[in-house]
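Take a look at these structures.
Derivation of every value follows stated rules applied to the coordinates shown; laboratory data play no part. Since the model is a prediction, treat every value here as computed from it, not as a measurement. Cβ atoms are built from the backbone, for glycine too; each structure is taken alone.
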Structure I
Amino acid sequence: MATFLERLQRWDAALFRAVHQGLRSRVMDIFMPRLTHLGGPTFSALLMLAIAWYSARTVYDLFLPTLVALLVTQLLVTALKNIYARMRPYDRFAFVQLLAKPLKDYSFPSGHTAAAFTIAVSLSIQLPMYTAVLLPIALIVALTRVYIGVHYPFDCAAGASIGAGSAAGIAWVL
């Protein structure tokens, strides 16, 4: 009888295949590797600067909780990657069409997704009028990570939970 963890991993692999292969198209192959960078540091910094500019909030008020939450998120993601040491999908399955450079660290949890959700939730707490834009961007980042072949869906769900939890926790503390 399979353990709960084994069943979860099989389900996660099946969902990975459904997204990675089931959504495949030439148009998506062009856009998804680009959209995945919405969870990267360059876009994140530019987004925070733009929101600070348009919201007339001080950079300090807006960025301090977000940067502290990003630090907490990064520490948790790095620790969990080293504890669980989960192989990336492209290292495990021959059918994976990798649409990004191979990464050297482990798969679980997704750091891009965690960062995207940290920023989205932190800024949404501070500026609720941006929630309808920020959370879909974070969800797109999570989807792209699976589509381009670097993460399983559960990696992204864990990253989203860590990021959102860090942002909410820091907002509560600060």
Structure II
Amino acid sequence: MKETESSQNFPMMGKVEMDETDVGGQDDQALGRNERNEKIMVVGIERGLVGVSRWYGRVIETASKINLGGFMKDHIDKDAQVKTDCWSGYKGMEAHFPKLVREKSGKKGENFKQMHRVIIMVKAWMRGTHHPVRDLQPYINEYTYRYNRHKMKEGIFENLLQRMVAMPPYPYKAFI
């Protein structure tokens, strides 16, 4: 595990929402529509008492049942109340997640407002900081790490010191 990745030891519990989205767009050097540089990202959020308490994201090849199910099994507790849209890739997931509910997104995603807000925040962060992202997953991992710890201010300095002491030296020559 890198210092900016989640340990993934704490699956999302309680009320969880999931959705998938396209990230990226046309490459500046692309000559046509077929040369798009889009990737598919699946996103899961854990709803807290006020807003979103945690989120996870993963780049997937296709929004298939296998890819979506793998993400769900890795990041969501089987007893969570999972809400997804009616995409066919979620069909049959009730076998592993008995409290799964599938409903239409509604006009402009009105039934998944907080989910879409998180997706918009991630995309805005990507556009503002990392314009052309070819290897998307490490950036998603970093954003996840930061977001999931944004309310843990009381132990942050001690945690930083522990991680710094535990890591081997990383000399300047390693960067070049």
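If helix-only ellipticity at 222 nm (-39500 (n - 2.57) for each DSSP H run of 4 or more, over all residues; to 500) computes to -24500, which of I, II did it come from? This value belongs to structure I.
When mean count of other Cβ atoms within 10 Å over residues 62-69 is computed for each of I, II, the one that comes out at 15.8 is II. When relative contact order in percent (Cα under 8 Å, 6 or more apart) is worked out for each of I, II, structure I gives the greatest result. Thinking of I, II, which structure, once log10 I(q)/I(0) by the Debye sum over Cα atoms at q = 0.11, 0.16 Å⁻¹ is computed, gives back -0.54, -1.05? Among I, II, the structure yielding -0.54, -1.05 for log10 I(q)/I(0) by the Debye sum over Cα atoms at q = 0.11, 0.16 Å⁻¹ is II.
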